[in-house]
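Every read-out reported here was derived from the displayed coordinates using simple, explicitly stated rules and does not represent laboratory data. Since this is a predicted model, take the numbers as computed values, not measurements. Cβ atoms are built from the backbone, for glycine too; each structure is taken alone.
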Structure 1
Amino acid sequence: MWKPQRDRQPELMDDPGLAESTHRSALKGLGKVNSLSRTDGILWRALRSISLRPGQQSLKILDIASGGGDSAIRLAQRFQRSGQSVEIEGCDISPTAIKFAREKAAKQRVTNVSFTRRDVLTDPLPKRGWDVVMCSLFLHHLSSEDGLMLLKIMQQAATQLVLVDDLRRTRIGYWLAWLGCRILTRSPIVHVDGPLSVAGAFTSEEALKMAEAAGWPAPQLKNHFPQRFLLSSRLHG
């Protein structure tokens, strides 16, 4: 049930004991939801303005908590079509998600993307290791303290741009998630986790304040369909 206050509860897909077949079915269901949301198009508009530094052969992008690889693969395909050279690395804590994403990339013959297992909150990232560090639909999984830590880690690991795309905690968003997840997929995991994700999400105002507290330079936030926001900051070195 919808509540205006943040109500963060454990989501079924976060259960490490979840059967692989059930997890994979949920990842397929989320892929349908992500396709309709067209988040990769929102991210692409922010990424296509990033230029190579002198002597650099290709852009390096890290996608944190990449899940089934939907955003990373679609962005890699967009870069291929545009003729821009890019290396996209997706990382996730789930071995099932990593395996699923690798298989999906191989099936679609996308070679400029890779996937590795990593917990960014406990495994240090190389400072300034990527041009862009981004994450999609991950922030709402975290406590306020861990969310702040994530934003700091992202800024330290990037040289040009940090991006966070996530759900907005709104009444409309909650009911859209409840209805949309049931229409787009038969996965009972997605049916439960979709509304839970919105209930546990931050508002646009809360996310922007968190970015400011994390020290992001001049953070910008834009709301977009369907009840999501894109949080971004251009770095200076």
Structure 2
Amino acid sequence: MPRCALRVELIRHTDDPDAAVALAARLCYAKADFDTLAQRIAARDQAAFVRGVMESGHLSTVEHASFTFAVEGVSRSLLAQITRHRIASFSVQSQRYVSMEAGFDYVAPPAIEALGEEALARYHEQMEQMHSWYAQWQRELGGSGEKANEDARFVLPNACATRLLVTMNARELLHFFSLRCCMRAQWEIRALAWEMLEQARRVAPTLFEVAGPGCIGGQCPEGERSCGRMQEVRARRDAHGQ
């Protein structure tokens, strides 16, 4: 059962997201039809206009841009966290229909890896033990079909890896990044959020120009719970393509 690494890929997104937002925003204040507005938008750089939309808080227009990410090598623990973001669509590999009879991939926390090879070997043995329990329950429950899988999976750990598709509109992504890129977020979902932000910014640089945790653009919203590492966070954001 191999340990696995995070893999994220932006596989679908609204064509020219910045322009889509500009079209939506301009429509609200123009008499022109769609074709005329689209021509005007294509003829001029819309970056300054989109920035103005963002600064004004006219964020309903931002919801017209959507992004779909393929995510692999994340734990079921992360899955429990990301699905709390309810303005999103998720499709997740099923532990009922997908048998773990041959073993399961898993995520190893960096804190355990930092303890050294002996600790990591012990963690691996624990994963193997849980797989042996799973396989035993499968056999007793009748094999590797969905009926056996759905109950045998109860002994699988939060570390068990999964894969999923997640789709969010740009407004929800901005909210997601503000929470999950923060140093106070759990390490695994924080790593996912930073990777998603980097890829989203490549295709919609203006929309995500100031995206990230609250301390990017001002005071930390965590107050007394602030990590005190704002400069480090800002440097990381700069390193991710700003």
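For which of the structures 1, 2 does the calculation of volume of the Cα convex hull per residue in Å³ return 115? That value comes from structure 1. Taking distance in nm of label points 7 Å out along Cα→Cβ at positions 17 and 65 as the criterion, the top-ranked structure out of 1, 2 is 1, with the highest value.
For which of 1, 2 does mean count of other Cβ atoms within 10 Å over residues 97-104, calculated from the coordinates, equal 20.0? It traces back to 1. When mean count of other Cβ atoms within 10 Å over residues 169-176 is calculated for each of the structures 1, 2, the largest result comes from 2.
When FRET efficiency 1/(1 + (r/R0)^6) of positions 25 and 105 (r between Cβ atoms, R0 = 41 Å, to 0.05) is computed across structures 1, 2, the figure 1.00 traces back to 1.
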